[in-house]
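Each structure below appears as structure tokens.
FYI, it's all coordinate maths here, none of it is from the lab. What you are looking at is a predicted structure, and each value in this text was computed from that prediction instead of being measured. Cβ atoms are built from the backbone, for glycine too; each structure is taken alone.
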Structure 1
Amino acid sequence: MHNYLDFEKPISDLEGKILELRKLAGEDESIDTGEEIARLETRARDAMAEIYAKLNPWQKTQVARHPARPHFRDYAKALFDEFTPLAGDRKFAEDAAIQAGFARFRGEPVAVIGQEKGHDTKTRIHHNFGSARPEGYRKAIRIMELADRFAIPVVTLIDTAGAYPGIGAEERGQAEAIARSTETCLNIRVPLISVVIGEGGSGGAIAIATGNRVYMLEHAIYSVISPEGAASILWRDATRAKDAATSMKITAQDLQELDIIDGIISEPVGGAHRDPESVISRTGDTIAGALSDLSGQTGDELRSNRRNKFLKIGRRIG
């Protein structure tokens, strides 16, 4: 059984009946349930397609946060060979929320940086639910500077609700670390490809997502603040997160229309967690295409075009 979201109840009911029929057939081979199972499977597929064709922004937020959604480590394992993670910021400590290192992507060297949320209680605590502290962003800076020095492209995978807002993080310069990481993204003279694979939350996301090409998965979200946080500020009521999500234009479709992102990577019907292999493969193809497109640009061109891309965003929206 899948971990169903609240709006997936019609799918849950149908797939629950399918499981019951399969169990019944397994207990008594004389009972033929094949025809009924086939009928229910068709209904479940149709229901899923209908529901996912018209998700609202809050429902997309729930899909982006689905606990079974593939995370950074799933992408790293499938897309990159010889991935060698590097630890520590050489200033304070290691931060497990941001994973970074060097690898080969389809035979070519790349630097890889991304947030890891974890997949169970133990790993989520270890990775701080993907919310990085200052040392995580300083580690990202270190990796990007190394990549720049050795002319190696950078690939970043974004999946965070936002940077960690704890007292210790603030004392160690969280805002400064985010700003300097964003500055480093803008300054490097190598291709920088960014993909929002789940949540792209606030400065915690853009600190490693200021790329030459920025893509989002179909049901990912990207916003200046979480819907709950926006609702708390605007209406002093976090339960109005659905209203905030609708107003904030946080979906991939909204952001492509606003020219904030460069493209959308399609997900399987039912979300990336239903077929992780296919969405990871599509993501790899998108990264490969972007790297190929940028391969003819000089370092100065890459840096200038990246800066101009982000300077134009406010003008386009305005």
Structure 2
Amino acid sequence: MSATNLDKPLKTWSHLASARKRPTEYEIVSANILWNTPNSKLKWTQGAETPIVRWRTKNRNESPIKHDDWNSFRDPDQLVYRTYNLMQDGQETYVDGLLNEYNSNQHDLSMPTAWLETLARAYTPARYVVHATQMALGYLVALAPSSTIANPLMFECSDQLRWLSRIAYRTAELAKAHPDLEFGKAERTRWEEDPMWEGFLELTERSLVAWDWNEAFVAVHMVLKPAIDEAILHQFGQASRTAGDLLTGMLLDAQFVDSERSRRFGTAVMRFLCENDSYNNRKTINEWLHKWVPLGDRAIEAFCTVLEDGEAAAETAKAKAREFRQNAGLI
């Protein structure tokens, strides 16, 4: 730095100076942190033919979806690591309270066998779809085009891990209360072979090999996660209440609190990509949705077969997922 620059030091970080206002905590720790993005003028520190560089170049930088300034995106919730942990500490305390309250009333021993069999088929195997979603989100983190997009994705990964752990915990509780119903033993077989899961199995597997970063983002946030929200969290949650299993219904409600934040983020990214759309991003995104939405609808339909009013539940879930995409300005 020259002597002149030292005489007049910047009042904030150079990449935030143009805002002409004091940066927030969110902006300080979130903006322009990635060392290399599609808009960066810096050369790769590794050779251009290094496999990881070639992968990022092909599947992120050369994606048909473009934006002139990825770093201008802002998370609508403006969470940082500190505030995320404060918020989720409260969430975990609430869930712990639910589990302790219902355990003290011997809830698991009071449920009829028919509903326990439904939980063994439709709830405890759900940890596989949650884990697959976490893996897909991890890929999005690795290739994210800006830090303000990568950070919310990392928080989503943490959300999925938390709920994976909670479902596993409930599986162990149910196995202890009902050792004859194969809780904790048959979930993988059900996930891989039960027709009710085959739609989500295909959808998650295809999401995990959608290498183009933007297509993977659309598949996960506009199709996979809305299908989980509407079929599992909402429709199965309502079925749980109808069956008298308020604990499962309330756990699924708590899980949806995290999904609501994810939906705000996903919608914000879609609108960000479609504003001033000189790159025809909306057209490309809608073309991808024509490919992915049928997979999401099939996942919803197959899962809802376990419900008493399965056909009506599936139609409601598909309509709600479609409404979510329309609110994001898509098909």
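If helix-only ellipticity at 222 nm (-39500 (n - 2.57) for each DSSP H run of 4 or more, over all residues; to 500) comes out at -15500 when worked out from the coordinates, which of 1, 2 was used? Display every interim value, and only then the final one.
Details: 1: -15500; 2: -20000.
Among 1, 2, the structure yielding -15500 for helix-only ellipticity at 222 nm (-39500 (n - 2.57) for each DSSP H run of 4 or more, over all residues; to 500) is 1.
When distance in nm of label points 7 Å out along Cα→Cβ at positions 38 and 310 is computed for each of 1, 2, the one that comes out at 5.6 is 1.
With FRET efficiency 1/(1 + (r/R0)^6) of positions 22 and 62 (r between Cβ atoms, R0 = 30 Å, to 0.05) computed per structure, which member of 1, 2 shows the largest figure? Kindly include the intermediate steps, with their values, before the conclusion.
Numbers: 1: 0.60; 2: 0.20.
Once FRET efficiency 1/(1 + (r/R0)^6) of positions 22 and 62 (r between Cβ atoms, R0 = 30 Å, to 0.05) is worked out for each structure, 1 has the highest.
Have a look at 1, 2 and say which one yields 21 for relative contact order in percent (Cα under 8 Å, 6 or more apart), as calculated. The value was obtained from structure 2. Kirkwood radius over Cα pairs in Å computed as 21.6: which structure among 1, 2? Structure 2 accounts for this read-out.
Assuming 1.5 is distance in nm of label points 7 Å out along Cα→Cβ at positions 86 and 302 as calculated from a single structure, say which of 1, 2 it is. Write out the running numbers ahead of the final one.
On the way: 1: 1.5; 2: 4.3.
The value was obtained from structure 1.
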